[in-house]
Structure P
Amino acid sequence: MSKSNHKSKSKPTTSKGPPCFSEFGQKAKDLLTSGYSRSQKFSFTTHSDGGVKITSTAAKKPGCSTAAVAGAYTYKNANFDCRIDTDSKITGTLTLNEKFLSSTKTSASFSLPDYQSSKLWVRIRQEYAALSASVALNKSPAITFSAAVGSSSIALGMETQYKTASSCFSKCSAGIYMKSLNSDASIILANKGDLLTASCVLYLDKEKKHAAVVEFTQKLSTKRNTLTVGGSYAVDHQTVVKARLDDHGEFKTVLQYNVRLKSRLAISGEFNTKALDKIPKIGLALSLLRVRIRQEYAALSASVALNKSPAITFSAAVGSSSIALGMETQYKTASSCFSKCSAGIYMKSLNSDASIILANKGDLLTASCVLYLDKEKKHAAVVEFTQKLSTKRNTLIVGGSYAVDHQTVVKARLDDHGEFKTVLQYNVRPKSCLAISGEFNTKALDKIPKIGLALSLVL
């Protein structure tokens, strides 16, 4: 009995400390702002088993289009993120979590070419206090400091910013945070006591899937008030509906549908209840996650061009390793139209590979077949037929490959225009190759053949 009593007394406490001041009112803000968009956005994320994550994003907003590629790498207690966008802006962040140094989270960020926005940030969280500090990494840095004391149920906090360039405090805020089993509330006095913000989130079920939110702000110097109400409702485990309405009559709603784990389709709408004659604004966002695990019956691929008017290319194939159907399409944000649309079928057997593709929006038909002449697939014959349907113009190409030995391969091809090409490839050593190629026209034997030489070395 004494042993059991001793064990029960030695259990660690499970109470959490207070949130950081930056988290005061954050849940209400997320419910009222997160997911609402008037732009068209597409993002595609790929994960690897080694902890690398790559995300490609393209967005079309009123008046401009943007694209970016972001990479993230996680190793033990450290995370590194890097992002490159179409404005040639490069940003990166190195973060060390609490496992590296107990109760402390540290991050350093940089930005190029605007290096003056680089920053060093440190957060310390204890049982009854949470501290945070950040310093801009430039010649005249702004120093921001925040503190919160209390518990996970109620906390008092403040935040201040000191600008060394002007030797004055540019920001001063204070607030109170309260939390219960079914609600989160906060009152914040910001802008040096000029802006009052009070918000409350009320959860309507135990799982916190349904919620109502209200936010009230008042600028004390002008007595100007703003009231915003909203809510979130989980229809099922895949679908969430959110809506918000402010006292200016602006009504926004968004439908979020989880296609699969971490892959989401969001459709948002916005209109003014005081101007119903105006056309509502619609937004669309698609976020896809691709894990580095080969799917048994499907394969997906996506790419985004890194420029101000990016082209988004998406392809999909369904079937098996023996037979598959596929399609590919490309959307150009500059002209708001699909510039490419292709579809095809692929077939494979023990000694052959064949495909039929209809490309160029149905104008170009390509049929090809590779026939392997031995079990090791070292000797092969190939034929390819193409027809441009609009002009009825055909092209026929035949060729083959023959492995003389484990180091030497001879390839040749002939098309219906009389162009004959051949190449001799000799592997000097693994991944090092010497290639001698020749080309002539069988319909113009009086012309001098063209000779090519290529040498590829891997040391």
Structure Q
Amino acid sequence: MAELTSSRTEVRGVVATGLAVLFGVTGLGSAAVAVALPTIATDLDVTTGRAALVVSCYSLALAVGSAVFGRLGDIFGIRAPLALGLAIMVAAACAGALAPNLPALITARALQGLGAAAVPALTLAAVQAVFEGDSRARAMATYAGVGATVNALGPVIGAMLVEPLGWRPVVAIPLAALLVMPLLWGDLPTRRQTGATLDAPGAALIAVAATGAVIALQWATLGPLPAVIGLLALATAAPVAVLRSRRHPDGIVQAALIGDSGARKSLLTAVSLPSAWFGMLVAIPTALTTHGWTGVQIGLLLIPCAALGIVAPRVNGPALVRLGPARSQLLATLGTALALSLATCGVALVSGPLLVLATLALMLSFGLGQPAMTALVADSVPVHTRGGALGLLTLVFLMGGSLGAATVGGLSAQIGLARAMLTLVVLPLAAAVAFIPSVLTRR
């Protein structure tokens, strides 16, 4: 009996790790390609600013599609929509690697992002469905740690591929998902949730709001007029989508999620963690490159962070079980604020050790905060709409990443990289303040 239990534990450990790797690969789609932008611009004879659309269109499609794929997981089970998304992602990656010009590459990358949108929401839903109780908390810690590790390796992998081989192999990185999917196939849930519907009008509102948010966050690249239009679209569609939940409580924006205090606070965590992560991924390479660091040297700076991500679940898993979701998010957001402060000092002083400490602090915070916020959001809604709720959480998470990158990139010319990154501290501190009353009342 003990051997059987051990065997099941090992199998489930492989499942959690495999789901995390798939999640990390979607992050590689942005992080690794971002390193290759100068090479893409030179090879396709365009400016670096125009080449940046290769990353922006991927991020837009990834955000827009996440909530929809989450709901499709409720309707059709997790396996089929996830397989469809991966098929689109892989096919588009192949097309992008063969693209002869920028318009073809942008189109392929948009399709790649749309397919990749299935991965974050549905892998989160799979962890929630496959694991229960304390095992779920430990699996989520593994998911967050390993996924963040793969994501952190993006600049390293991108730099190591682009220098000897060019940008095309970097665009084709998502093909690695084909190696992982067979290991997960038999364990992916296929159960359809009774009562789940797509809610096309709600999905359209979310798509408009997400598109507006991404466009508004690209103000430094696209200019003020598109940014204002995007902001108006966000300011119009988002409130309507929320208000619509009163008449359609099981719509793509669930009334139960909006009405749950813990879930609403978790959305603040969902913005603050990735904003810090992607803000640092923009600021650290930019600052070090201006001081003569090579892409490989910068990538090697992230190796300790990636290594910590592999072992961090052994700490974060038990901590999440012991502390609970609210206290875990309080610690995670305070840790994120500390990481941003260390990174600000590291960028200002061009200090490698400080930057390593900053990435380590952020990795620990990320590994504790992501599973905690996922638990509160998942538990706030009925089972038959859980995939949609996690898709919405993923969308907010992706918007946070875009906000971090856009804030650092857009403000650095005016106030400098260090100060631009320091402005992001407001987000995790706001999330921490939101959780303090919940933590104090539970003592």
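To which of P, Q does the computed value 1.08 (Rg/Rh (Cα atoms, Kirkwood Rh), for residues 303-414 alone) belong? Clearly, the read-out refers to P.
If you line up P, Q by Kirkwood radius over Cα pairs in Å, the top spot, with the largest value, goes to P.
Who wins on FRET efficiency 1/(1 + (r/R0)^6) of positions 167 and 279 (r between Cβ atoms, R0 = 41 Å, to 0.05) among P, Q, i.e. which is largest? Greatest value across P, Q: structure Q. Suppose FRET efficiency 1/(1 + (r/R0)^6) of positions 247 and 423 (r between Cβ atoms, R0 = 35 Å, to 0.05) works out to 0.00; of P, Q, which structure was it derived from? Computed on structure P.
Taking distance in nm of label points 7 Å out along Cα→Cβ at positions 159 and 207 as the criterion, the largest value within structures P, Q is that of Q.
When mean count of other Cβ atoms within 10 Å over residues 87-94 is calculated for each of the structures P, Q, the largest result comes from Q. Using relative contact order in percent (Cα under 8 Å, 6 or more apart) as the calculated read-out, with 9 as its value, let me know the right label among P, Q. Attributed to the structure labelled P.
A value of -1000 for helix-only ellipticity at 222 nm (-39500 (n - 2.57) for each DSSP H run of 4 or more, over all residues; to 500), calculated from one of P, Q, originates in structure P.
Bear in mind these aren't lab numbers, they're just calculated from the coordinates by the rules spelled out. Predicted, not measured: the structure shown is a model, and the values here were computed from it. Cβ atoms are built from the backbone, for glycine too; each structure is taken alone.
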